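Input: structures, listed below.
Every number here is computed from the coordinates shown, using simple stated rules; none is lab data. Given the structure is predicted, the values throughout are model-derived calculations rather than measurements. Cβ atoms are built from the backbone, for glycine too; each structure is taken alone.
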Structure I
Amino acid sequence: MKNVIFRNLGAKRDEVVLGPAAGVDCAVINLGDKSLIVKTDPITGALERIGWLAVNVNANDVSTFGVEPAFFLSCILLPENADTKIVETITIHMDRAAKELGMAIIGGHCESTPGLKNPIVVGCAMGLTEKGNYVTAAGAKAGDCIILTKTAGIEGTAILASDRKDKLKTMRSSALKKAQEFFNKISVTKEALTAYHSGGVHAMHDPTEGGVAGGLHEMADASNLGFRISEGKIPIAEETLQICNAFDIDPLYLIASGSLLISADKNLTKNILRSLKDKEIPATVIGEFSPSPKERIITRKDGTEEKLARPVSDHLWIALAKS
């Protein structure tokens with residue numbers, strides 16, 4: 001990114017107050033007395049509910065700024081043999097997701113793409129707020145508590161339970177069905193806005209590619225900090241554990257849209273946790289940020305400490321390759 005992408009960013013414009021940066025999810029454009037928060041992200045590793053994911057994953061990133069997502073655009077890329085039914089399914093799922101979040105779908109593009117095996121949906125979400133009224137993933141402070149909502153590996157659990165269910169025959173049907181319903185947990189808009197308006201939030205980030213481990217590193221990179229976390233405090237659903245065991249992957253490195261990392265003032269953390277509980281959103285303090293960027297430590301369940309490895313690849317791809 002530093003050596004190639006960040007050197008090729010087109011013309012500079014005064015309206016752009018936050019452009020591309022490592023670990024930061026969105027751009028910020030100032031428009032008069034408003035700030036426009038903008039995000040784009042593709043969905044490439046899923047087949048089931050790909051349109052649903054495209055809306056929610058992009059909306060999630062806008063929400064991590066403490067801003068309500070309002071507008072959505074999509075670019076739908078289809079295999080050459082795709083039919084109208086595929087387009088209908090994708091757009092119906094986008095419509096449902098957008099309506100649930102109060103977002104308008106304002107445009108996009110659709111085409112057949114030579115050489116493509118599976119559909120890809122690239123989304124773009126935007127939200128408006130009062131000028132400067134937002135947080136970024138780069139705002140974490142040393143001593144902040146690290147809060148994780150829900151559980152690790154939510155999106156990866158849903159994708160593997162749906163798209164690779166034939167490889168999970170040892171799971172009880174009730175557990176597999178519950179894992180497939182993890183798609184319903186993908187949105188973090190409610191918890192992000194709840195936490196932000198509770199006060200004391202310095203930064204938020206939704207851990208996607210690379211899972212919770214990747215999200216922690218991205219947040220620490222953006223804020224130039226380290227962290228210390230406890231493995232035993234990281235909540236992992238039983239269905240996620242079963243699926244990860246079946247594919248021999250680590251749930252901390254499994255794509256985790258649906259959970260939210262919050263960096264919060266230690267003195268106000270209880271208020272945030274209380275506000276989230278009132279909205280029936282599970283949340284757990286899993287550690288804290290530390291001053292040294294070189295200190296990125298996980299305490300294992302047996303009490304030993306080690307550096308938390310930076311993910312080379314999301315473990316979803318490892319699982320898909322095996323199957």
Structure II
Amino acid sequence: MRPLVSIVTPSYNQAEYLEFTMRSVLHQDYGNMEYLVVDGDSNDGSQEIIRKFADHLAWWISEPDQGQADAINKGFRRAGGEIVAWLNSDDLYLPGAVSTAVDLFEKNPEVGVVYGDAVSADSQGRLLNELRFESWGIADFLQFKIICQPAVFMRRSALERVGYLDTSYDFFLDHQLWIRLAREYKFLHQPDFWSISRYHPAAKNVTMAAESGTEVYRILQWAEKQPDLSRIVQENYRQVWSGAYAIIARYLLDGGKPKEAFLQYSKAFKMSFPSLKDYWHRYLYSGLSILGLGFLGKWYYSLKARSKPEITRDPALEDWPGIHIN
């Protein structure tokens with residue numbers, strides 16, 4: 001029998017998107033899978049949606065919790081799968097994501113984590129940008145090269161060895177886990193689209209974006225106390241800090257603070273000139289916004305949005321939950 005896969009969805013007052021998320025899991029073509037939903041005592045109709053699909057769930061609960069990481073960990077502790085993942089209640093799996101991940105694990109027994117590419121979508125499910133990644137390891141994650149969490153699957157044995165999510169993190173709880181996993185296990189990237197990452201006005205990375213920088217510094221402070229990680233940080237000092245400044249700037253810009261973002265992008269540029277290729281358009285937009293010319297940046301992004309992601313031509317997506325490709 002093929003390995004059991006456990007998918008956990010943490011949820012709190014996301015009724016607008018939750019059913020689409022759940023259907024994207026339940027529509028997967030992989031047979032040996034269990035689905036667990038951990039709701040934080042929602043009062044917006046989410047519990048009614050979960051009950052609607054209760055017969056298809058291995059387990060679900062709705063009770064107060066200590067935040068997203070606590071909810072996910074609660075699900076992981078109840079999960080029985082050899083392979084585990086979590087899908088937040090506003091994101092989506094794409095067709096075949098689970099079966100493709102399992103195939104990779106079976107063909108690569110030395111790998112602890114597999115991840116694919118993703119596509120961003122707005123609140124209406126309109127597809128926006130392709131999020132493509134590369135094969136990265138511990139040094140890359142310490143440089144804050146970010147992979148898309150809903151496109152990540154882990155061996156349960158690897159997760160249990162390094163420990164579950166650190167509940168003291170709110171924004172980079174996933175990235176800090178990737179660093180811990182990458183210390184001991186190989187990550188394998190598959191250049192296929194596995195998930196949809198949704199951006200909407202109520203998303204945490206929008207409403208509290210400007211507060212995320214403190215966690216970037218916390219991760220580096222934590223890493224510098226670990227002898228093995230500290231050595232990697234020192235060997236890649238300029239790239240590490242350039243990546244840190246750039247990711248802080250990105251969240252500041254998303255949080256509506258272009259001046260602060262520009263200053264952080266400037267620090268990133270000074271630390272590592274080659275890194276400019278990854279964020280030049282955001283750097284320019286933050287600078288234009290300070291000068292009152294932000295409309296030029298918005299014009300650029302509007303032109304970019306007219307170019308639909310290549311995946312919109314996939315006929316399998318025409319009736320997929322939560323997606324509008326027309």
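Computing helix-only ellipticity at 222 nm (-39500 (n - 2.57) for each DSSP H run of 4 or more, over all residues; to 500) gives -9500 for which of I, II?
On the way: I: -9500; II: -13500.
Derived from I, not from the others.
When mean count of other Cβ atoms within 10 Å over residues 54-61 is computed for each of I, II, which one produces 14.1?
Only structure II yields this read-out.
With relative contact order in percent (Cα under 8 Å, 6 or more apart) derived from the coordinates and found to be 22, which of I, II does the value describe?
I
Give the label, chosen from I, II, of the structure having the highest value of FRET efficiency 1/(1 + (r/R0)^6) of positions 222 and 286 (r between Cβ atoms, R0 = 30 Å, to 0.05).
When FRET efficiency 1/(1 + (r/R0)^6) of positions 222 and 286 (r between Cβ atoms, R0 = 30 Å, to 0.05) is calculated for I, II, structure I comes out on top.
State the single structure among I, II that was used to calculate Rg and Dmax of the Cα atoms in Å, giving 19.2, 58.
Of the options listed, only I reproduces it.
Which structure, out of I, II, was distance in nm of label points 7 Å out along Cα→Cβ at positions 70 and 174 derived from, given a value of 2.2?
On the way: I: 4.6; II: 2.2.
Comparing all candidates, it corresponds to II.
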